[in-house]
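Enquirer: Listed below are the structures to be examined.
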Structure 1
Amino acid sequence: MSLGPVSRLTGMETERVSASTTIEAAPEAVFGVLADPAAHAAIDGTGWVRQSLDGDRITAAGQVFRMAMYHPNHPDKDYEIANLVEVFDEPRAIGWKPGTESAQTGELSFGGWTWRYDLEADGPSRTTVTLTYDWSAVPPHVREYLQFPPFDPAHLDNSLQHLSDLVA
């Protein structure tokens with residue numbers, strides 16, 4: 001069960017933005033939704049994430065999951081990303097860095113930004129969730145053509161509300 005729209009932007013630092021909310025569900029339930037890439041399009045508030053391309057749940061750090069994406073300013077409009085899971089601490093934290101995969105070599109390359117969800121139990125059936133977008137590792141040549149963050153920071157609040165609705 002969701003608490004409703006109680007998320008709040010908790011901070012924007014020079015190279016990181018985060019938001020938090022409390023969801024009326026155990027951390028295991030919230031984590032289960034986050035570990036399912038098929039749910040990511042419904043969580044995303046921008047409309048950029050379209051669908052999971054692999055269909056596999058996230059089960060460990062080091063795993064790669066691929067997503068179909070759309071952005072009107074992307075050169076191809078429709079494109080794919082390959083996310084490398086960097087954090088998998090069930091049911092406390094999950095995070096990944098988006099990248100691209102070479103069609104010729106299969107080699108992954110990353111732009112330097114990450115997504116991370118931290119979950120903290122607040123009683124037996126409440127979870128405080130903090131979503132963080134970090135672009136501190138973005139190299140200068142990428143910063144020349146992309147502005148960070150590439151979305152309104154309120155997007156994090158929207159995503160947390162969508163997550164809350166899904167868990168409900």
Structure 2
Amino acid sequence: MQDKIVIGQILKPQGIRGELKIKPLLDDVALVKKFKKVFVGGTEYKVLSARFDASAAYLALSGVADRNAAELLRGKEVEVLRADAPALEEGRYYIVDVIGCSVIADTGERLGEITDILSAHTDIYVMQEGDKEFMFPAADGVIADVDVENKIVTVNKVRLMQVLVEQ
């Protein structure tokens with residue numbers, strides 16, 4: 001597993017004092033307040049303040065003093081050390097741990113690889129096999145097991161075929 005996990009992406013500067021508007025990649029956006037340091041583009045920043053609303057998080061970072069400095073970070077990922085991330089309850093996983101997992105049917109057949117996860121009421125898994133891309137919901141009955149240690153997502157093939165969408 002990776003030693004850092006992505007918790008968001010910088011959307012844009014917020015205001016003139018260097019605050020950053022972040023698209024959170026966390027189930028609970030309030031978790032952004034728990035981090036004391038983050039990494040952007042490989043550089044470590046101390047978190048001076050963090051706040052959030054229903055759709056975004058806002059971070060003020062040391063060394064990002066104005067809008068111009070914040071603009072240079074637009075589009076970059078915000079990472080934290082895995083050791084600083086809160087432990088997840090049973091059956092929950094960080095997105096970074098699921099991306100790259102092989103998708104295996106309960107029949108043993110390899111169907112593809114998870115390339116992305118889109119956040120929605122029920123997460124949407126993006127699977128690629130060759131040059132084809134598919135999407136399916138991470139719903140009960142579709143996902144049989146997630147084994148992040150061995151990088152395998154096992155799916156119920158019958159149920160998957162009912163909800164699978166080719167892009």
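Since every read-out is calculated from the coordinates, none of them should be taken as a lab result. The model shown is predicted, which means the values in this text are computed figures rather than measured ones.
Enquirer: Which of the displayed structures (1, 2) returns the greatest value of Rg/Rh (Cα atoms, Kirkwood Rh) on calculation? Let's see the in-between values first.
Expert: Working: 1: 0.95; 2: 1.04.
When Rg/Rh (Cα atoms, Kirkwood Rh) is computed for each of 1, 2, structure 2 gives the biggest number.
Enquirer: Continuing with the same structure: To test your reading of the models, identify which of 1, 2 gives -2000 for helix-only ellipticity at 222 nm (-39500 (n - 2.57) for each DSSP H run of 4 or more, over all residues; to 500) when calculated.
Expert: That value comes from structure 2.
Enquirer: Work out the source of 30 here, i.e. which of 1, 2 gives that when relative contact order in percent (Cα under 8 Å, 6 or more apart) is computed.
Expert: 1
Enquirer: Comparing Cα Rg over 2.2 N^0.38 Å, for residues 33-120 alone across structures 1, 2, which is largest?
Expert: 2
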